[in-house]
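Some structures to go through are shown next.
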Structure I
């Protein structure tokens with residue numbers, strides 16, 4: 001199955017099976033503890049769109065625990081960077097229709113929460129097809145060590161996921177039922 005066909009199939013499945021779930025903050029916190037990432041760290045995240053799993057409660061808990069939150073701003077050539085944001089700050093709709101922070105204070109995250117369309121047991125992800133996150137992860141890993149965590153519903157796991165040399169493996173996949 002091609003990436004395009006799989007993307008359409010899983011997006012429809014996600015739309016039809018979306019539900020608000022409370023992600024287990026304590027499970028995520030234990031993962032961060034394992035990597036010694038509990039204090040004063042920077043988290044890159046996303047505002048959920050298109051029936052993505054909602055990570056906002058986790059972000060609120062992280063912010064209350066002292067983490068600095070940042071969100072992506074996209075630019076030309078399918079590139080993005082992360083900029084400081086908190087829940088008291090407004091958002092604007094960016095070039096590709098995604099809520100973005102107004103802040104221009106660039107942040108290089110220690111932890112990156114990554115939205116995805118589908119994933120496999122090897123922790124590769126299928127996104128929307130623009131390559132934004134793969135490019136960003138490749139760029140940042142040349143600068144510093146970063147923990148990447150895919151955020152998804154468990155039903156988004158697939159047994160066969162077409163990958164190529166540009167696709168970046170994630171460190172973890174975090175769902176409403178488990179963390180891999």
Structure II
């Protein structure tokens with residue numbers, strides 16, 4: 001059964017979607033490990049509540065966080081790494097040795113790259129008067145948001161759409177897209 005490690009900086013809502021899909025039988029995966037660069041991330045609390053091993057790894061805890069993360073991924077036999085709102089660039093020692101998957105809150109290649117995350121994406125989409133937005137699940141390589149696209153899901157924007165309302169819609173769509181992307185990856 002594929003083993004999926006989670007890297008999350010804050011809440012890890014995508015992690016929760018994967019966990020619930022695993023528990024319900026929609027996905028045949030194991031989640032043996034959650035890592036955060038933020039020692040107060042809610043994702044670490046959630047992992048503890050779910051009985052999943054979890055670690056805070058950053059420059060305060062490790063001389064070389066990227067090596068420490070890689071060692072844990074090997075130790076726990078991980079096949080995939082899912083970035084659930086992970087706000088650090090993933091090092092080549094990880095992207096070259098594991099299949100790293102990211103969820104991006106826009107239809108790449110639009111609204112991707114450095115600085116394009118979370119609310120900033122939704123504000124840019126609204127400011128530019130887009131009629132459609134969505135979610136992209138993609139493989140992670142050495143460049144921000146440029147890896148191979150696995151799956152995209154679209155939604156139409158309302159005439160009175162705000163960054164807040166769009167963010168809410170995207171988060172709901174993301175829960176579905178993440179599960180579908182992993183279903184495709186492991187089939």
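All of the numbers you see were taken from the coordinates with simple rules; none came from a lab. Given the structure is predicted, the values throughout are model-derived calculations rather than measurements. Cβ atoms are built from the backbone, for glycine too; each structure is taken alone.
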Next on the checklist: Given 12.7 as the derived value for Kirkwood radius over Cα pairs in Å, for residues 60-115 alone, which of the supplied structures I, II does it correspond to?
Outcome noted: II
Checklist entry - If mean count of other Cβ atoms within 10 Å over residues 44-51 comes out at 18.1 when worked out from the coordinates, which of I, II was used? => result I
Checklist outcome for this item: Highest-scoring structure on distance in nm of label points 7 Å out along Cα→Cβ at positions 4 and 164 (candidates I, II) is II
Item to check | distance in nm of label points 7 Å out along Cα→Cβ at positions 100 and 124 from the coordinates reads 3.0; which among I, II | outcome: I
Checklist outcome for this item: Matching 16.0, 50 (Rg and Dmax of the Cα atoms in Å, computed) against labels I, II points to structure II
Next on the checklist: One of I, II was used to compute mean count of other Cβ atoms within 10 Å over residues 52-59, and the result was 16.4. Which label is that?
Outcome noted: II
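Can you spot which of I, II the value -11500 was calculated from, given it is helix-only ellipticity at 222 nm (-39500 (n - 2.57) for each DSSP H run of 4 or more, over all residues; to 500)? Present the calculation step by step, with values, prior to reporting the outcome.
Details: I: -7500; II: -11500.
Traced to structure II.
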